[in-house]
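For reference, the structures are reproduced in the following blocks.
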Structure P
Amino acid sequence: MTEKPDDSGSNKETRLRSPDLIEVMRKTIDRLVRDRTARGDLKILSRTLIELRYAFSVFRPYRRHRKVTVFGSARTAPSHPTFKAAEEFGRRMAAEDWMVVTGAGSGIMEAGHRGAGREHSMGLNIMLPFEQGANPVIEGDRKLVTMKYFFTRKLMFVKECHAVVSLPGGFGTLDETAEVMTLLQTGKHPMIPVVLLDSPGGTYWKEFGKFVDSQLLDGGMISPEDLRLYKITESVDEAVAELDRFYRVYHSMRYVNGKLVLRLQRPLGAAKLAAVNDRFSDIVVKGGFEQMAALPEEHSEAEIAELPRLVFLFNRRAMGRLRMLIDFINEDE
């Protein structure tokens with residue numbers, strides 16, 4: 001099984017911190033009472049807390065299991081080429097022991113689950129007055145969560161995943177995909193691979209790419225390096241290869257005392273480390289890239305304590321360049 005570090009820390013440390021956090025929550029509730037918060041606002045807060053608590057409990061046993069979130073239209077028919085592409089992608093990822101997380105509905109969501117099978121499927125369903133019952137693959141499964149709010153659902157889609165693959169879809173798919181890109185571009189989420197997958201001969205994401213180039217890039221609204229935050233392809237093979245390649249050497253990341261720590265599956269050779277310092281000095285605020293063992297502040301993550309680290313003072317702005325650094329690290333030395 002592939003693993004993701006649990007940044008929440010050890011169980012013991014979590015227990016020690018929990019009383020403080022719960023006390024903060026209690027004080028917040030007291031302030032809501034003093035503020036005479038409207039009942040409608042309290043209902044939103046209450047439902048949000050209930051939904052997230054339950055979702056956390058469902059995902060907790062699988063936190064260290066690699067997961068890919070799949071977005072796409074609920075209206076895609078099983079006979080459509082994109083349905084078949086999503087099904088094949090789900091099958092391929094389950095064969096590599098990844099979990100496939102979808103919105104649990106029909107169309108592309110059902111296709112991803114069909115391919116992955118019930119054991120490797122997780123679902124985040126949304127309550128709608130139409131077209132969003134759980135698909136037969138995930139219906140009744142303990143790994144299915146049904147949510148009222150889109151914002152809590154989207155939080156879970158990205159909080160728990162190690163990759164995102166989007167197939168053609170409507171407003172919801174565009175919204176979800178754009179939000180992931182926004183989180184990556186602004187550094188609000190650890191770097192993950194994002195693949196925009198068409199079926200062979202499809203033009204949905206190609207046209208999206210043209211729009212990004214002509215309107216966002218040419219208009220000066222994004223940087224050229226931001227284009228590296230996603231990959232457009234019409235090949236399931238390329239989509240799977242992109243995810244595999246991303247975690248070939250790179251493992252995960254976190255910030256420690258203002259420094260960015262990249263955990264690696266294996267150490268970099270001296271020549272490779274020198275090349276990193278030469279090619280990516282522009283994203284370092286001060287000093288350079290240092291390869292070292294786990295920092296003392298990472299002691300709670302015993303399962304990855306032996307992994308080597310690449311540590312540097314990142315400017316926290318050049319996220320496209322950070323993705324380029326990860327790609328360079330993953331290349332053969």
Structure Q
Amino acid sequence: MKVSDFDYALPEELIAQEPVSPRDASRLMVVPRDPAAALAHRAFRELDALLAPGDLLVMNDTRVIPARLTGAKESGGKVEVLLLEPDAPGSARWKAMGQASKPLRPGARIAFQAFSAVLEEVLGGGFYRVRFDREGAALEAAIAREGSLPLPPYIRRAPGPADAERYQTVVARVPGSAAAPTAGLHFTPELLARLAARGVERTCVTLHVGPGTFLPIRSDTVEEHRMHEERYEVPEAAARAFAAARARGGRVVAVGTTSVRTLESAASEDGLRAGPGRTSIFITPGHRFRAVDALVTNLHLPRSTLLMLVCAFAGSERVLGAYRAAVESRYRFFSYGDAMLLV
């Protein structure tokens with residue numbers, strides 16, 4: 001498959017720069033199961049009317065950390081570091097992405113305002129291993145103090161005070177992501193309460209969003225692309241909820257592509273495997289879905305792995321047609337944009 005097969009024309013002014021308020025005021029395009037049926041245009045706050053009693057909503061409860069750090073080399077040159085994953089909980093050593101005016105080399109010392117790091121290893125492809133001068137709670141506090149929220153580059157502004165709350169989902173619980181699982185940003189406590197009152201069950205899995213989710217594809221063909229690993233965990237409660245939904249005939253409704261990738265990575269013939277894991281799953285057309293029946297997702301970048309996953313789920317022709325309709329109807333795209341419901 002050619003990467004260009006997953007392209008579409010998007011006017012730049014449709015890339016959302018700010019979130020709507022309240023969260024569930026965003027728009028929701030409903031893509032029905034029948035390809036001959038018309039698309040429906042709803043408000044996200046109406047999601048409870050579109051799901052059925054007995055359905056299971058699966059959300060990603062990862063929490064975005066202030067992963068972007070700006071420091072300086074001993075020469076004075078500016079360095080930007082995006083934290084991805086510690087070697088172990090509380091470790092001083094982290095895998096990170098780095099950017100500087102000149103190539104970063106092993107041994108380079110990076111000074112931040114009140115702490116420092118040494119670049120220990122060049123991993124290639126813009127990835128590095130860095131070791132900070134502290135660990136555990138002291139390092140966590142230093143990152144919280146000096147780090148900034150890693151808004152994606154197509155949001156052409158610095159993060160403001162409101163983003164600290166709006167770039168987290170209302171179920172965000174487990175720190176570890178370098179980007180938000182954006183389909184979850186539309187939910188409010190009130191909408192979750194209405195879903196529960198309707199008989200829609202809810203559970204959470206955790207996938208810490210990293211380069212496997214947000215890095216662009218550099219190759220010409222889909223098959224050449226390799227996904228970076230990301231950490232996930234399926235709690236025992238989520239595995240039980242999944243089994244119960246299957247037993248009662250309810251649909252499993254994944255909120256976001258990260259929930260899809262977690263569920264499809266942990267799915268087996270016997271159900272959903274509980275526990276921690278790592279996944280580099282790349283879901284493209286031809287994938288046989290074993291765990292997901294419906295998908296709530298944002299509108300994704302052209303040529304992205306996320307768009308390919310949605311095309312695998314609902315069919316490329318139907319999804320790309322829906323994207324053209326979204327452009328015509330002036331939907332808002334990407335992280336702070338509008339959403340789709342696909343069955």
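Taking mean count of other Cβ atoms within 10 Å over residues 68-75 as the measure, the highest value among P, Q is held by P. Among candidates P, Q, the computation of mean count of other Cβ atoms within 10 Å over residues 44-51 that gave 18.5 used structure Q. Given 3.6 as the derived value for distance in nm of label points 7 Å out along Cα→Cβ at positions 28 and 76, which of the supplied structures P, Q does it correspond to? Considering all the candidates, the number was obtained from P. Determine which structure produced the value 15 for relative contact order in percent (Cα under 8 Å, 6 or more apart), calculated from the coordinates; the candidates are P, Q. Considering all the candidates, the number was obtained from P. Tell me which of P, Q gives -13000 when you compute helix-only ellipticity at 222 nm (-39500 (n - 2.57) for each DSSP H run of 4 or more, over all residues; to 500). Matching structure: P. Cα extents along the principal axes in Å computed as 58, 58, 42: which structure among P, Q? Label of the originating structure: P.
Any read-out appearing in this document is the output of simple, stated calculations on the displayed coordinates, not a laboratory observation. Fair warning: this is a prediction, and the values are worked out from it, not measured in the lab. Cβ atoms are built from the backbone, for glycine too; each structure is taken alone.
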